[in-house]
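Engineer: Below are structures written as structure tokens.
The numbers here are math on the coordinates, done by the rules we state, and not lab data. All figures in this text were calculated on a predicted structure; none of them were measured in a lab. Cβ atoms are built from the backbone, for glycine too; each structure is taken alone.
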Structure I
Amino acid sequence: MAAAAEAMGGIDGVVNAAGILLDRPAAETTPADVARLVGVNLAGPLYVCQAALPHLQAAERATVVNVASMAALRPVVGMAVYSATKAGLLAMSHALAYEWGPTIRVNTLCPGIIRTPMTEYLFDPAHPAYETIPGRHALGRAGEPEEVAAGALFLTSDESSFVSRTELAINGGTYR
């Protein structure tokens, strides 16, 4: 983080976009699965935020955007542990917004089904979810990574200067 701050002349924003998905029922989830999900989806963003904090505090205005999931708002059957880690990230973001405000704004993105290498298996015609993806969204399609990036850009810009401790659902109108 120090090297990044030196190279960029400081850090006034962080977007935690790393995450892993586990599409497995709770009864089949191993302790190693839990440790890995918690480590990447919850502890990782915390450690990045902690490392960035001195640099964010030195900035006049700063932002943190944590990328959770719609599963943080509506847990997914068959993905209990994944959903729990993303809900934990949302709760942590809400707490950090109060701990680090008023000069650091903290918000959360909650993407729905976004076509990425992590979710590519859902777009296989042999997968049970394949045919249902368009019908799950008011916009009739899954999202693209650029649409999530646009949400992050908004939340790190001055256009959202009065937005903190909120979650932005980028989900194409997901309703089931």
Structure II
Amino acid sequence: MYNAPPDKAWLQLALPPVEALEWMANLRRCAMAGVVVHDEDSTGRVTASRIEYSLGDHDRSVLFDALGTAARVYFAAGASAVVTGIHGPGTIAAGQYLDHALKDETSPWQMGLYAAHPMGTCRMDRSSTDSVVDADGRVWGWDNRHAADTRVFPTSLGVNPQVTTYAVGLTVGAAVADRAG
């Protein structure tokens, strides 16, 4: 489990301020690609006071391979430099050795990791010992409190959850309406 170093700010730029300003001045000639990793061996937990996340070795490898591939695609398309989103290496020029920025010992706190679609903080299941809500989205122990969004998923879907979220909302809404009579 990685925790933020106490002497580091929670939010850092991927580039030093001067270099970031240079990139911003040329923004019209910049492009961006995101890489997606579906938590195969990473773990996380959300509590009332803390968010914990541990990047697994397999997911780290997939992430670095994807970042390297995205950089090579941009260089093949004519890019003169790329920024990997990893704090420390800064800009990587075309022809520079990519693997120096993508090291196994890189801490997740050095990476620009984010969750685009957080899911699963109020798991839905058949038993109150294993979940927060029942199959109708009702919070265990409450008659009138429901959850009807991505928080009820047992885990991340690995894809954009828009359609699944609509389906959950409609299903939970129908159960609430049926109970209301």
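Engineer: From which structure (I, II) was FRET efficiency 1/(1 + (r/R0)^6) of positions 94 and 118 (r between Cβ atoms, R0 = 30 Å, to 0.05) calculated, if the value obtained is 0.25?
Structural biologist: Details: I: 0.75; II: 0.25.
Considering all the candidates, the number was obtained from II.
Engineer: I would also like to ask the following. Tell me which structure, out of I, II, gives -11500 once helix-only ellipticity at 222 nm (-39500 (n - 2.57) for each DSSP H run of 4 or more, over all residues; to 500) is calculated. List each step's numbers first, then the result.
Structural biologist: Details: I: -11500; II: -9000.
The structure behind it is I.
Engineer: While we're here: Quick one: relative contact order in percent (Cα under 8 Å, 6 or more apart) came out at 16 when computed from one of I, II, so which one is it?
Structural biologist: Working: I: 23; II: 16.
Going through each structure in turn, the value belongs to II.
Engineer: Let me ask something else about it. One of I, II was used to calculate distance in nm of label points 7 Å out along Cα→Cβ at positions 22 and 142, giving 2.2; which? Walk me through the intermediate numbers first.
Structural biologist: Working: I: 2.2; II: 5.2.
Comparing all candidates, it corresponds to I.
Engineer: Of the structures labelled I, II, one was used to calculate mean projected area of the Cα convex hull in nm², giving 10.7. Name it.
Structural biologist: Working: I: 10.7; II: 13.6.
Here the read-out was taken from I.
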